[in-house]
Structure I
Amino acid sequence: MPKKKEPKMVTKKSIAEGLVAEFEMTQKDAKAVVDYVFDEITEAIKTEGEANILGFGKFSTVKTKARTARNPFNGETIEVPAGVSPKFKFSTAIKNAFKK
């Protein structure tokens with residue numbers, strides 16, 4: 001029986017290593033580029049409420065309501081305050097890639 005292929009884990013480090021191999025840049029510069037991109041996305045979400053990357057997807061935020069929850073370990077009821085949560089929606093191009 002053939003072995004299952006392990007899924008490739010994409011990390012900031014693996015993206016930086018790909019930049020080094022593809023564009024012959026230093027590891028330090030590649031890490032700086034990756035950090036810059038993620039920092040820009042994070043800052044856009046925090047200040048503008050969304051970051052849209054054409055062909056990839058849209059990062060946004062969703063307001064959550066205050067609610068009552070239950071601690072699963074001891075059954076105690078707790079109040080969870082209203083807040084903001086991150087959300088991501090894939091682009092149509094990415095969705096269509098999975099339909100093939």
Structure II
Amino acid sequence: MPYQPLYTWRRTKLDANDEPRDSDWSGYDGEIAIGRVQLQPHGPMKDKWMWSAWGPHRVKRHLPHQGYEPTRREAGRKVEEYYHALMAANGMKGSKQD
């Protein structure tokens with residue numbers, strides 16, 4: 001069974017003129033942006049999903065904070081795992097974190 005996301009994922013919309021696409025998604029824990037996944041259309045990582053993760057500004061960062069996965073769901077999982085590790089490193093928890 002494919003990974004089931006813990007957090008809310010929606011198509012990225014950069015501004016009022018931007019048309020959201022199925023190849024670019026942003027993840028949220030409530031109002032907190034936790035990361036983004038994008039399908040790579042060109043180059044050596046063509047057809048892979050790049051993930052980049054972040055969370056609220058904290059003293060202790062966690063690495064790696066980006067990479068590539070074969071599917072959007074797996075890239076989203078990496079974002080969510082990073083977010084949980086970042087929060088734990090700072091003595092905090094995400095809203096869906098055990």
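The table below gives the values:
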| quantity | calculated |
| --- | --- |
| Distance in nm of label points 7 Å out along Cα→Cβ at positions 31 and 87 derived as 1.7 - corresponding label from I, II | II |
| Label whose coordinates, when relative contact order in percent (Cα under 8 Å, 6 or more apart) is calculated, return 24 (choices I, II) | II |
| Read-out semi-axes √(5λ) of the Cα gyration tensor in Å, computed value 34, 22, 17, structure in I, II | I |
| Which of I, II yields -6000 [helix-only ellipticity at 222 nm (-39500 (n - 2.57) for each DSSP H run of 4 or more, over all residues; to 500), calculated] | II |
| Computed 3.2 for distance in nm of label points 7 Å out along Cα→Cβ at positions 47 and 63 - originating structure among I, II | II |
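Readers should treat all values here as calculations from the given coordinates under stated rules, not as data from a laboratory. Keep in mind the model is a prediction, meaning the values are calculated, not measured. Cβ atoms are built from the backbone, for glycine too; each structure is taken alone.
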